[in-house]
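*Asks:* Below you'll find a set of structures to go through.
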Structure P
Amino acid sequence: MKYLYLIYVLLMLPVVVSAQTGKIEGQALAGGAPAAFASIGLVGSSVGATADEEGYFELTPVLAGEHKISVSAIGFRTQEVAVTVKAGETSNVKVTLQPQDARLREVVVSGTMRETYLLESPVPVEIYTPKYFQKNPTPAIFEALEIVNGVQPQINCSVCGTGDIHINGMEGAYTMVLIDGMPIVSALSTVYGLSGIPNSLIERVEVVKGPASTLYGSEAVAGLLNIITKSPATAPRLSADLFYTSHRELNADIGYSKRWNRASTMLSTNYFRFADRRDVNQDNFTDIPLQHRFSIFNKWSLNRLENRVANLAARYYYEDRFGGEMQWQPVHRGGDHVYGESVYTSRYEVLGSYQLPIPENLLFSFSYNDHQQNAAYGETNYKGHQRVGFGQLVWDRDLGAKQKLLLGTTYRYTWYDDNTPATQEGDDEATENSPDQTSLPGAFAQHEYKASDKFTLLSGLRYDHHSAHGGIFSPRLSIRWAPDEDNIFRLSMGNGYRVVNLFTEDHAALTGAREVVIRNELKPEQSYNVNLNYQRYIPLGSGFLNLEGSAFYTYFTNKIVADFLTNNTQIIYDNLSGHAISKGIALNTELAFTFPLRLHTGVTLMDVYQVQDTGEGQHERVPQLHAPRFSGTFTASYQFRQLGLTLDYTGSVKGPMYLPVQENDFRPEMSPWFSLQNLQVTKTMGEGLELYGGVKNLLNFMPKHPLMRPFDPFDRQVEVNNPYGYSFDTEYNYAPMQGRRFFLGVRYTLPQ
């Protein structure tokens, strides 16, 4: 009888269990289509399944009660959904996966000098890839930055096209430009060298806004741009990008890479030519300078044990540019008959990094560049030669699971010579110039404490000793707090400094043989900055919205001011008698949908000015030139998938900015509101081939009054019918003097 009862229980057990369980059926959707082969699991159990080609799945048996199922698919965020299961019934559910915000999962190095995920970095870093810049193809990174919020490529001369990069309204001298973490572009090379960095060799551009002097030293006051070049091991075997515009601009980027067992190499070349003398405003001056440049970049990488780093790269760059009167010819160079500004630039660079073959993570990096410039501004000839050597040794150590330590030492040597009074010894005009030589050794330490996934504290201190200015301290403190994965707060505080170079190719300094006067002992420029950053990820029913807002405040305790106006025969350098402030707020938004539309917008509101002590307790507020109170950027991309077409609409908007005017100037001291907009269509042909074309400067905007008295560039008639004493001036500029133009290009990529 006992055995019969046991058999009965065993026979009835499946019926009882079945009566206490149910089933979950559903469908997973992603990107507006079925999430084929998505993974589905019952949280807290071993029950799981894989969706079929239509995204349908089934989980059984599932005990009756409250449950959560987890659904994941490649390229989309894992999502958990609550489900109520009733005994003996089937629960139906439909899950829509959100696209993964891939930008947040990328690796960055600029914020902490250590590879870390962007999402986890305690320092806010913005990443821009070549795909982003291809929405508005340009021949160099300088022009491409026009669609980066808070970053302003500023043209400073309407004739020769000199330019620099402003971050948060501060002049280009306060922006550090790095290539693979090395300070390649600085001092003399910032005048024209930024135009020589082609987009073809770029893997990504990392932007840090706010002082980064603790890690990178002088010049990183407003922020830095770190241009990360492609790795030879992963670069396409062959790449080509060529485009031509209706203004007869030709740009060609050609790249080639090859891999062996122990080494890999990448060769990248760029050629740009613009030879069309255009004079739309009919002032007898070229609207934009003619340019003819060539650069070649070669990078080698060794495959070492334990993936240790070993890279070596070299680049050569040559450019010939001219701007001036339409009838100018090379025979007029340096003469006083026909005005022209002709600049020859020759430059080579070497940079590399090597991780020592020891158990500790010790990385040695170095760079060297030689920059020669031969320029003629009207009848004034300028010849400058600069050499910069840099070495850096960094020790990176994990101190357990929660702490990391970074120690480093650096040395920077700068040699400079030119034919201006800036390097002249004594007052005798017959005295030969003496090259200027400076050394800048330094050391820094950075400690990172990650108390939890929600809280990280980063602190650092740097000490540099300049051969002329002495010792300089630069502290930093950054805090990251993430209450959840969709909300991140970052607070950064730090000190920025810059050692001023008196040798500078300033047009005002080259108008004649000026005497260099240093009124007081010059001190390094120093600033203190605080930046509050908030990042919010919002999943939507058909996409996601990524918001990033920042409030920044920078206070300069000292700036070096070059006075060209007090005495026409002197350049008077002195410390600022007062202080300077840069403050504002910025907002970036990224909006993506499951259907093929992606939007990026950015807005910056800022106020940048100096407060000068005029004596007897009086102060004068002086606004910063070329610093618009409002600036904005936008990009919109839509794919017509069935046609293989992509439509990109990009642009920038600038509010009024103060401009350099002369006394009693008839030109307005502030620029008007203006917008530069571009439209592009790209056709995918298959097998790595793309055709693209479009229009730049869609609204055909061009600034007014770019030149003062273009009919008298040598100022021979300033006393004739000129009651206000105006003189020839090229610095009144706020936008490119280049109107609407069409372009057509082809892009080809052959993977490894």
Structure Q
Amino acid sequence: MDLTMEPDSYAGNSCYPIKLAKPRFVVGMVIILAATVPAEARTANGNLSDSAQQNVPDTTFAKVRSSSAGKPAQSRPHPATPEIISVKGVRQNFLASSSHAGTKTDTPLIETPQSVSVITRTQLDARNVQTLSDALAYSPGVRTNIYGFSPRLDQFIIRGFDVTNYGVYRDGLRQPVTPSLLSFRTEPYGLDSITVVNGPASSTYGLSSVGGMVDLETKKPTEKRINEVQFQVGNFSRYQGEFDFSGQLPSDRRFTYRLTGLFRDSDTQMQAVPDNRIYIAPAFTFKPDENTRLTVLTNFQKDRTGGSMFNYQTTEGVLTNIHYADPRWNNLDQTTYRLGYEFEHRFTNFFSFQQNFRYAHGDSNAHYLYISGISDDGTSATRRAGQVREQLNSVGLDNQAKFDVKTGPVTQKILLGIDYLFTDYRTSYADGSAPSLNLITLNYGAQAIPTPSVYSIAHAGQTQVGVYLQDQIRFQRWLLTLSGRHDWVTTNSGNYYSHTSQHQHDDAFSGRVGLTYHSAIGLAPYASYATSFNPTIGETKNGTSFRPITGNQYEVGLKYQPLSQRLLVTAAAFDIHQNHGLMTDPTDPTGIYQIQRGQVRSRGFEVSATGDIGYGFSFNASYTYLDLKTMKGDASTQGKIPSGMPANTASGWLDHTFDSGVLKGLGTGFGIRYIGSSFRGDTNATGKNKSMFLMDAAVRYRFEAVSPGLRGLQLAVNLNNLAGRNIVTCQADFCYRPLARTVIGSIRYNW
């Protein structure tokens, strides 16, 4: 029989019939929509950009913290800052002018001495992103979907290095993960913006990836009232409902609230792999005066997907159409919740204090099967069953004191902080035999799977304390950024089965120095040097603890923002060295375990542009060139290019909304992504992945163009992988099926 994957066909779809629509879910969402949509719209709010601007948090406290999503900074302009010139017919949609993520202070992007990009709420809505990987797909330096179709995790790489496990922050606090499958998966609908910092950020954040970091900005309460409901339907029997409500309490306007939620019931391109989710995020803000604010942020999330979605690969490296997933033993159930707050108080015009706190908890239970071999006659496949149960608890606290100092012609923005992060992680692994799969009848789901036997119960705890100091010194048009930090990290790990324990203490200094010149015409050349430090939790398959991952980066760049501030163009060249980085263990067929390698060098450059150029047009575009090489490591990989890392990637999205004429109310978007060829394995001896072009598209219509009484009503269709490209990609000589074409229709109502 032919075991190779046929083009434009997804293995497993023929094994079971596609499930029909879930009647109770559809009827329930129709009732919700009918109950919440009034006969007449109460406010004139319905177009995409207006609803995105609604989601911008209150900026009354802008001197301490201003929004980075979709509107320029409202901080006090420096005398050397060029005057802003307004442009008729231009809305603030795709472009953000400032972000806290790069420096932990309100700093314009053009003055941050690193490559920083912001994905605004409007961009997320325009592309109707469903995962964090989707959201990052058009960001410079970012490589997503390296592992193909994989709804278990949000996986992405920046400048050639993994950031999924070691560089995701939420509201400025690190979002921990386990070295296995448990993670705090991101629901994009709950975000106001996403900031990507390319390159090390340890000088202010501590433990993070040398490749960069991603800061997720949660939707926060707003004084302006928000009422939004949405219903989505897509292929693979996808049904999703969303709501977002915010405003002031009528009884006491010092209190504002926000309630965001999502419910999804969905299949995927592979049978026995669902993509179901419940997400609820209540939040409230208490602002007794203009100098004080307390925001409480909570969320609960429950996910169900597949424990495995891989296909069997022959010893010759050929990916077959025999998939692992079996409905009798293939689920990944995760429950996570967070509870935290942000407290801000300005004591004087030059001194303010901020404290961020969060407690996070996660539970995970994964069932999966994997194929260990095929019979000589090709009629059956030998299988084994596995189970991973995990639990994670984390407490994070960050205290920040901020000083604005002026000494003659010199102004300083000083940040002094101390933060604390505790993470406790426990996991059990089980493995056992499973009935063989009949390759003639493909009897998936027809056989009972015995519960596998536990062979390992591991635990690990990590405590990190960091002290940091940053000084942003401005003299005329020059800005010198100096950041330094020292971290003390204690890691305790052990295994109840083997009665082993390990204790490890690490401490290190990390820093950054950057110099920027902001010219009168909007050009800003800069240069910076930064280091990173990242002790990790976990161990190899053989029980060896990981060494801390360290690295450094040199970066020079040029940023340009015209006086209108409706366009931002950046160019950056970088040279990064990473020591002891983690990679997927190529000897582990489950893809759960990792190993460390010696030193990897990453050199390259990025060019990007984002703008709202008027007359309904917005866009973002980027190109990245990457020169990766393993400098130290196994003899077979030394001097080679790490697998799955293309030298060339590029992307661009153009969005347009008609504001007049017969097409008024119609919006369109089109994007294209190019991913260059890369090596299948780290030895570079097993061939190369093909290059590919991927296309995405969107069309939407605002019904207010038909009748003012329909203000706030919008219908949209989004398509990802428009051409249905089906190119297999391999990393560490393990190959993955690509993401299939997805089509999602949505109806949204704002009032």
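What follows draws every value from the coordinates through simple rules; no lab data is involved. These numbers come from a predicted model, not from an experiment. Cβ atoms are built from the backbone, for glycine too; each structure is taken alone.
*Asks:* Out of P, Q, which one gives 0.20 for FRET efficiency 1/(1 + (r/R0)^6) of positions 94 and 246 (r between Cβ atoms, R0 = 41 Å, to 0.05) as computed from the coordinates? Write down the numbers at each step before the final one.
*Replies:* On the way: P: 0.20; Q: 0.95.
Here the read-out was taken from P.
*Asks:* Upon calculation of mean projected area of the Cα convex hull in nm² from the atomic coordinates, which of the structures P, Q produces 40.4?
*Replies:* On the way: P: 40.4; Q: 31.0.
The correct label is P.
*Asks:* Something else now. Comparing P, Q, where is mean count of other Cβ atoms within 10 Å over residues 342-349 highest? Let's see the in-between values first.
*Replies:* On the way: P: 20.4; Q: 15.4.
Of structures P, Q, the maximum of mean count of other Cβ atoms within 10 Å over residues 342-349 occurs in P.
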